[in-house]
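Below you'll find a set of structures to go through.
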Structure I
C-alpha cells in the first residue's frame, strides 16, 4: 500500500514550468483527481495534503511537494515519513527522467539514483533505496555537460504536451497504486507508448533570452 506520494521539483515561479518540476506537475494532477489541496507545512519542509480514503480510514494518503530545492528533497520526505512511521516501500516518488523520451513513463522499485540529485538525497535521508519511483520522461539534451541547463529549461510545446498527456494517462493507474497492486499499475502505465514528439524545426536565427541562473541546490 502506498501511503506517501511525493513529487520532486524546485519552488518558485522561475522554476514552475521547467522540466525538473515534472514531479510537481504529477502531484498537482493527483491532488486534483482526489480533490485535495496542498498546504505549506513547516514541519515537513513542503506543501502537504492529507487524503482520507473511504476504504482505508486508518491509513490516510499523504501528498508532498518538497520546498527545499531539489538537492535537499530528502529532508522533506524523511521528516514526514518518520513522523507518520511510513516505510520506504510505502513511498512513491515521481520525478523527471532523462533516459525516457517525453511522453513515456516507467514505474520501478529500488535501484540507484542515476545521478538525479533529488533521489540521491532521498537515498541518504531515508537510509534506504527500496521506495517506488514513477519516472516521467523528459528526454536528454544529448550532451552530459548540458544536463543542468536542460532540466532547468522549459520544454518546447510539443514536449510539454507529451509530458502532460503522460501524467493524465497515469491517473488511470491511481487506484491500483493506492491499493498497492503494483503489477496492475505497471501494466496500465507501461502498456501504451505514445508517439515520439517531433524534433524542433530548425530556425535561421535565434534571439538570445536571459537564462535561468540555477541555485546550486536546484539541480
Structure II
C-alpha cells in the first residue's frame, strides 16, 4: 500500500472511531456480524485456520494482537464501551502465565507500591523489586514473588497492581491506534481473538462507507 493509501486509511479509521464507536459496539454485542458474513465471502472465514495459526504463535513469540473493538479515548467518557465489551467476553483461564513469566517485569504505580507495602512491609517489597532510575519507578521482579503456582495463586489478589487488573490489555498497536490490543501470550486473549475474527467485517463495512463519503467530498 502506498503512503497516500495508508494515510487515507488511517484517517478513515480515526473517523470511524469518532463517528461509529457506539453503533459498532452495539452491532458486535448483538452478533450482527453473522448476517454480514452470510452475505459475502470474508477472510475471517476463508482464512480462518491461517489466522488461528498466526494467533497461536503467541504461545512462543511475544507480540500483541489488535482486536475489532474500539480503544478508549481519555477525552471521551463514552469510548469505554469497547473496553466494557472486552471484559464481558474475556474469560480468564487462571493459568498464571502472566505471573510467572521469567525475565519480565511489572511496573508499580505509586499507589500500587504504597498499598502493597502497607501489607507486606516496605523493606520486603523493595527487596522483591528493582528500581528503574529512568522511569523513577519500582519494578516487581518475575516470576512474581506473590504468585504461588502450587497452592493459592496470587497472594495479594485483592490489592494487585493496576497493570494486573488491566491485563491482557496492552496499549494500541502503532498501525492500529484506534483498536484495543491484547498480549498474545495470554491463552484467554488468544481465544477471544479467534472468537471475534468475524467482527472485523463490521469495521471494514464502516471503513468502506466512510471512504466513499470522503471521496465524494
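Ranked by distance in nm of label points 7 Å out along Cα→Cβ at positions 69 and 125, structures I, II are led by II, which has the greatest value. Looking across I, II, the calculation of helix-only ellipticity at 222 nm (-39500 (n - 2.57) for each DSSP H run of 4 or more, over all residues; to 500) that yields -13500 traces back to II. Supply the structure label, taken from I, II, corresponding to relative contact order in percent (Cα under 8 Å, 6 or more apart) with the calculated value 25. Going label by label, the one that fits is I.
Between structures I, II, the greatest calculated value of distance in nm of label points 7 Å out along Cα→Cβ at positions 45 and 77 is seen in II.
If you line up I, II by distance in nm of label points 7 Å out along Cα→Cβ at positions 37 and 181, the top spot, with the largest value, goes to I. In this comparison of I, II, the computed figure -0.34, -0.53, -0.96, -1.55 for log10 I(q)/I(0) by the Debye sum over Cα atoms at q = 0.12, 0.15, 0.20, 0.27 Å⁻¹, for residues 21-100 alone is attributed to I.
The value 3, 13, 25, 25, 19, 9, 4, 1, 0 for P(r) over Cα pairs in 5 Å bins from 0, in percent, for residues 61-148 alone was derived from one model only; which of I, II is it? Working through the options, I get structure I. Match the computed value 28, 20, 15 of semi-axes √(5λ) of the Cα gyration tensor in Å to one of the structures I, II, and report its label. Derived from I, not from the others.
Quick note: the coordinates plus some simple rules give every number you see, no bench work behind them. Remember, predicted model here, so these are calculated numbers, not experimental data. Cβ atoms are built from the backbone, for glycine too; each structure is taken alone.
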